[in-house]
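Each structure below appears as structure tokens.
What follows draws every value from the coordinates through simple rules; no lab data is involved. This structure is a prediction, so every number in the text was calculated from the model and none was measured. Cβ atoms are built from the backbone, for glycine too; each structure is taken alone.
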Structure P
């Protein structure tokens, strides 16, 4: 029996503790609990978004081949966050680790109060688009019908996002 794999695109971020080390641990856990990591962007340092009075973030995008369903990926990502010290308090507050599902293949998923894929704000955030464009510039947003490269080109967000 052949299992169907879906490529899920994740964005990881951290602005507390040993940021690169935490992201590296999260990548290992994603590889074990979600699916095979097939692409990784560079690490990017990004000014905080939404709540500005906090340390800058380190972000990285991943392409992961998974046999899991979207809610299973979400459950496992939340479990990994908790295992690595994430406590959910402020919506845009500081965090040890954050794992967001940006795309799940070409699927459009909307489960109220649980999960929206593609990520509903990704097209407005440079810190999401830059690393995803690095690993898959021709990836098509299934709702907006534009590539991530085009979305980045059209973006008005001037937040500083730099490779490290």
Structure Q
């Protein structure tokens, strides 16, 4: 079962032994506590209505937890702890920036929108981890459903100036 309808959820291959929780806060700039509460409530509802032995939860988090502390990363860490406390079998999948989709809040889409609107784009001399759909599917199609797993999918390290 796939929970969600965004860029990640729509690219996943469904599996009988996994609940893909791809319906969380996707904007890393989010500071809205109501959005964070919405994701927490949905996780509790998902567990209460769908948990059964032999079914694993795959939760999509962010690799940014390793680099910065923001309201978003604090929330994601809290969600990871919730998953670990509730689900006997789970995989926490920390993702880099995706390079596909329509979500206006992804790194690439935000840059594209700024350019289309003629707004100045401040290109810093920094690297971003970019993941493509094939890299995501390689992991989600093959990651075991049993156990307590945490995996970081960094993808390709790219200079921001080369992404523009």
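Here distance in nm of label points 7 Å out along Cα→Cβ at positions 42 and 106 has been calculated and equals 3.2, so which of P, Q was it run on?
This figure was derived from P.
Matching task: 13.2 is the computed value of mean count of other Cβ atoms within 10 Å over residues 10-17. Pick the structure from P, Q.
Structure Q accounts for this read-out.
One of P, Q was used to compute distance in nm of label points 7 Å out along Cα→Cβ at positions 82 and 122, and the result was 3.2. Which label is that?
Computing distance in nm of label points 7 Å out along Cα→Cβ at positions 82 and 122 on every structure in P, Q gives 3.2 only for Q.
Compute Kirkwood radius over Cα pairs in Å for each of P, Q and report the one that scores greatest.
Q
P, Q: which one has helix-only ellipticity at 222 nm (-39500 (n - 2.57) for each DSSP H run of 4 or more, over all residues; to 500), as calculated, at -8500?
So the calculation was done on P.
For mean count of other Cβ atoms within 10 Å over residues 26-33, which structure out of P, Q has the highest calculated value?
Ranking P, Q on mean count of other Cβ atoms within 10 Å over residues 26-33, first place is P.
For structures P, Q, calculate relative contact order in percent (Cα under 8 Å, 6 or more apart) and state which one comes out highest.
When relative contact order in percent (Cα under 8 Å, 6 or more apart) is calculated for P, Q, structure P comes out on top.
From which structure (P, Q) was distance in nm of label points 7 Å out along Cα→Cβ at positions 34 and 130 calculated, if the value obtained is 3.5?
Here the read-out was taken from Q.
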